[in-house]
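As structure tokens, here come the structures.
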Structure 1
Amino acid sequence: MQKAEKLLKIDNSEIPLGLLVSMIHRTRMMYLNNRMKDLDITAGQFPFILVLSHEEGITQEDLAAHFHIDKGTVARALRKLEDNEYLFRKVDTKNRRRYLIYLTEKGKNAVPHINNIDKEWENSICSKFSDKDYLNLFDILKILAVNSLKNVDRNGDKINE
């Protein structure tokens, strides 16, 4: 709690936006790791299950592009989820060198639970916001995310190789 109180006392102009985003991201990861320990799912694996719950049958390359991360990171996360029977891979009949990824029943059954855990975290950190402030925050964060992605594209950075 001392860190939070100390942060509130610092002038906003002295805190880089990226530092605040990083703090939020890191504490969310800690929360998710703690709450999903019994499922044997990590915060790093969590997004893959969520995407697959909406887009089954996509490839490892699709996931790397979706999250703007390298293929090796995706491969490690998927391997662990496959070892824990949350997903399975099936050879793509159109390209036998590629695998299509699907959730198992166990993976599908975990989705509501992990969504609830994520929503609990979100509700806890946004509890002091009015509905209007929450919607405004979400709109602002979406704009920042879009601008960030455009900035990377504009500079020709390769973030998913």
Structure 2
Amino acid sequence: MNNQQISSARSIMLAEFEQEWVNIERICATLSEAEMTTREVEGEWSIKDVLCHLSAWEKYLLDRLGMVMTGQPPQYAVMTSWDDVHRFNAQVFADSKDRSPASVVIEFRSLYRGVMTVLEAMSDDQLIQPYSYDFPDDGLNLLQLIRANTCEHYREHRIDIEKEQKR
């Protein structure tokens, strides 16, 4: 990728991330706290649980970006299999069960702003840097890791929420 392609990919990713975040925010703004905790979106997950899940993966992303950008040791364990991912998701679900919807929304908003700040500060060279700490066989670069944990992840869950709302 040349610098123009990298800058274009960055702009597209940031715009998609912002748009998907706005889409989820719009959905949440129409829901009461009771609806956020009772509407099942995925199996036993409520909309509140989905927001906790997205926030947890943003924390994971910030942890990984900190590791790459500063060399600090990661806080979260390495993930090399889908079993690791499923265990992480199950732990997030268990840890978040008793949280209030209001605290979840505040965290969701705060983490979005934090991730956007870090992404806007990253250089183009950092974005195309190979990333092999988690799932080393996937051959990802940082831009792909970021997309997977932001706009693509949001889109996946937004679609699930919208399907539930149509029922």
Structure 3
Amino acid sequence: MAVFTIRPAIPADAEALCALHKASVRALCVGAYTTEEIEAWLREREPQGFRRAMTDGGEIMLVAECDGAVAGFAAIKGATLFGLYVDPTRGRGAGRLLLEQAEDLVRRSGAAVLSLQATLNAVPFYRKHGFMRQDRSVVRRGGRDLAVLDMIKALQPSSRA
């Protein structure tokens, strides 16, 4: 299994994060969403949006690196996981590590629950990691409505002092 290093994202990562996001969605969301839905979702994704999210947008982004290359990333704001994406060719295993780090950051902020809107293809991953389904929901991406599931996880208090 690959060895990943998790670190905070920096604005210079924006190009790599945007490219990885697009590759991940195009490879991993097939079957859960149509090609038209996927392309509408990604149409407006640009590196500047990632830079803005981590500077002016208040999101905390984490990057998983393997052999010096970005293999995945997670974005959190408050007690919400806004996104978790892995490179479809070299990111296997990075998702779990990114999720654990995101949970730890949210827990340390004092929140007792982490929430997210899961893409349909990601629901099994989140269930495996203790998230519970709440409601069916819809997000608007590129002028299209995409089905998602609202999910939450109760965070156990940290055992670290």
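Taken together, the values in this text are just the output of simple stated rules run on the coordinates, not laboratory data. Please read all numbers here as calculations on a predicted model, not as lab measurements.
Here are a few things to note about the model shown:
- A value of -20500 for helix-only ellipticity at 222 nm (-39500 (n - 2.57) for each DSSP H run of 4 or more, over all residues; to 500), calculated from one of 1, 2, 3, originates in structure 1.
- Here Cα extents along the principal axes in Å was derived from just one of the structures 1, 2, 3, and that gives 47, 31, 24; the source is 2.
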